[in-house]
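Multiple structures follow.
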Structure P
Amino acid sequence: MTRSERGAAAVEFALVLPLLVLLFAGVAEMGRIYYLQATLSGAAREGARVMALRNDAGASRAAVRSAAGSVAVGDAQIAVSPGTGGCRSTAAAPVQATVTITFPTPLVSSLFGASVTVRGVGAMQCGG
């Protein structure tokens, strides 16, 4: 390899490096968002199960926080429908318990925006 070829390789690397960094940052951000989505969906599903069986919105929120694990979900981010006492299933009109978690999270790289809102939704017919 001659000296001019080494210089050309260095220039080519300098041109390709920003694209590689951008690609790596995008893959890392999407992986993190996918992890949050899967965690929140599982936590919402668990909260809906508890609400459908126990008919207690407070217990449902506690189940969501427990199932979310390392994702710090607050009560203000958890919507339970219907509220405590409203999950009564009848033969004529079965009621569905729904838990929605709305979790705004900042993006680490800020290359694709400042933040994104991730949602997890779980639903189950009241009474099991």
Structure Q
Amino acid sequence: MSADLAAYVQATAGLPWAWGKQDCTIWVADWCVLRWGIDPAARLRGKYDSETGALALTSCGLVVAVAPEIVLPRKVIPSEGDIGVIEFRGRQVSAIWSGSHWLFRTPRGVGMTRCAALSIWGD
């Protein structure tokens, strides 16, 4: 994992979970701001503060909800630091590719998995 990504994960893993402020989608969007200077969650920030609110905004599916906001090219194979949407335990979640695993924010910190991505964006 790159030093920049490792530092981001270390700095944010222990932050308290807060829907709409520090959840899986905002966590990935904050990474995008740092890495590329873009905020794919700008339209979502301040629009929800609960799981119910997040589900209402993404009822069409997370990929469908966020894809129009991400100006990065879609990819088939991720490179380290790229972002994606994965399915984990029956839920679509935003994630960052570490180079070997998908990293995603949970209420208890950062999880990781090697599942296939539903969609990938990056440079």
Structure R
Amino acid sequence: MRRTRRTGTAPELAVRRALHRRGMRYLVDVAPPGTNRRRRVDVVLRGARIALFVDGCFWHSCPEHGQLPKANREWWRVKLHGVVVRDRDTDTQLTSAGWRVVRVWEHEDPEEVADRVVALVARRPDDA
């Protein structure tokens, strides 16, 4: 468990590189104002008020790739369900504070993710 990275994972770095290539500048691993200070956002585009999360398939229970371990199955079921509940609460807090929340899975193509984010930035906040 100690080797599990909380930030700077390979999928997150790939998305950040793709955003940077498109001229996007962002903050990494921050708690936006108006939210629980213990909740951190992977990538924050302050001006556009976009909070981007790159969720791992295992930890965030991806419907396509998420699997429960065979050992201690019930414990993991409760643990991973708690992560999903916390994610939804974080989304609610951010939305209430005026942020647009974008959640992507680690298996998604970073270039497509970056294109979606750039399109969101290009839209006015009233269009969202």
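Quick look at the numbers
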{"item": "Computed 2, 11, 17, 14, 11, 9, 7, 6, 5, 4, 3, 3, 3, 2, 1, 1, 0 for P(r) over Cα pairs in 5 Å bins from 0, in percent - originating structure among P, Q, R", "result": "P"}
{"item": "Which entry (P, Q, R) yields the derived value -12500 for helix-only ellipticity at 222 nm (-39500 (n - 2.57) for each DSSP H run of 4 or more, over all residues; to 500)", "result": "R"}
{"item": "Highest-scoring label, criterion being distance in nm of label points 7 Å out along Cα→Cβ at positions 52 and 108, among P, Q, R", "result": "P"}
{"item": "Winner on distance in nm of label points 7 Å out along Cα→Cβ at positions 28 and 44 once structures P, Q, R are ranked, highest first", "result": "P"}
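All of the numbers you see were taken from the coordinates with simple rules; none came from a lab. Since the structure is predicted, the reported quantities are computational estimates derived from the model, not experimental observations. Cβ atoms are built from the backbone, for glycine too; each structure is taken alone.
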